[in-house]
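Chemist: Once you scroll down, you'll see the structures, which are given as structure tokens.
No value in this document is a laboratory result; all are computed from the given coordinates. All figures in this text were calculated on a predicted structure; none of them were measured in a lab. Cβ atoms are built from the backbone, for glycine too; each structure is taken alone.
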Structure I
Amino acid sequence: MNTPRPLVLVHGLWDTPRVFWRLEQRLNQKGIPRLVPHLPHRLGAVPLRDLARLLDAHIQARWGEQEIDLLGFSMGGVISRIWLQELGGAQRCRRFISVGSPQQGTFIAQGVPRWLFAGIADMKRGSVLLNQLNADCAALQSVDCVSFYCRWDLMVVPGWRAVLPVGQRHDVNVITHQQLMGHPTALNQLMHTILAP
């Protein structure tokens, strides 16, 4: 019997690892080893590249160069993407699942000053960070990338732009951002992807 790949779960803004508790109940049933680090973002003041370096330290300490799967929710999806594209993560990641993540930015962040909330400002549409990530996606080509989004999301606006520039895209039939991590419909779809060979 094959041992499942370890899974790293990365939380978003105003969240903690607790946001994954319903998903973790299902993962427990399948015996999937995982890491769910807490990334203190100080209400969005910490730049996302700093959080990606912290994520890298957690992954290295737990699994070193072992191949993993990665799931990022909301802001955690952008942090995960920085790790993949800029910190060599793509070389040791088999599958990346982006869930309700502002990969193309969100209008909600547009008026936020960078000097006050750098992490939130990183998620503006047209931010320097997102433009740089989108300009060169070559690292993602070796990773099985899957995006899940909520069309009516009020955190990532517009919701259908919460997708990676590569890979599969799935519109989840829920009506709020948080339901992407808690509604049975969303959890069923996520588990199907996590368990896919």
Structure II
Amino acid sequence: MARWEPNARGRLVQAAMELFIERGFEQATVADIARRAGLTERTFFRHFADKREVLFWGQGALRELIVETVASAPPSAAPIDVVTAAYEAAGGMLQEGRDFSRQRQAVINANPELQERELIKLASLAAAVADALRQRGVPDQAASLAAQAGTTVFRIAFERWVSAPGEPGETGEPDLPRLIRESLGELRDVTAGK
């Protein structure tokens, strides 16, 4: 095998997703994933700490985008609007990968350990958003409330997005940023007693 393989990470992710869907997460081994990708286990471990990381490796980039969007929002913007804009930016980043997101979510939904990891990821994201709001001068309680509400809005919109009919590129394909805005509108209606 060559010392350097182009797009090793992408090939490992594709191979892992195929195997997770074919066999289930628990039955797919790192050796199987590396073999399917035409790479070595050593190459796998250069890119991922374990096979769970195949599903969660983009978490850092997503968090960074969201926190940067919060930090760069206009000073006069309301905390919930800042958080919504940040999650809309994240939705825009995820929009092109709907098929992968659907597959990833199906794998997570079939495994309680991965569901727990996803919840931890969302809690960590909400904490990072709350910290970013505090750095903007938002009081502690308001920062926590806006971050938790925004994260919940994002999670619900994301679930709607991955489960909606329509394939990428089709007219009428669901738009994640739009679903985030709609979900926030529904939350506002609920809190207004509508």
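Chemist: Given a value of 21.8 for mean count of other Cβ atoms within 10 Å over residues 119-126, point me to the structure among I, II it was derived from.
Modeler: I
Chemist: Moving to a separate point now. Quick check for you: by distance in nm of label points 7 Å out along Cα→Cβ at positions 47 and 87, which of I, II is greatest?
Modeler: Structure II comes out on top.
Chemist: Please state which of the structures I, II yields 15.3, 52 when Rg and Dmax of the Cα atoms in Å is computed from it.
Modeler: Considering all the candidates, the number was obtained from I.
Chemist: So, one more: Taking distance in nm of label points 7 Å out along Cα→Cβ at positions 103 and 159 for each of I, II, which is largest?
Modeler: Comparing I, II by distance in nm of label points 7 Å out along Cα→Cβ at positions 103 and 159, the maximum is at II.
Chemist: Among the shown structures I, II, from which was the value -9500 of helix-only ellipticity at 222 nm (-39500 (n - 2.57) for each DSSP H run of 4 or more, over all residues; to 500) calculated?
Modeler: So the calculation was done on I.
Chemist: For which of the structures I, II does the calculation of FRET efficiency 1/(1 + (r/R0)^6) of positions 31 and 71 (r between Cβ atoms, R0 = 25 Å, to 0.05) return 0.05?
Modeler: It must be structure II, since only it matches.
Chemist: If distance in nm of label points 7 Å out along Cα→Cβ at positions 23 and 175 is calculated from each of I, II, which structure is the one that comes out at 2.3?
Modeler: I
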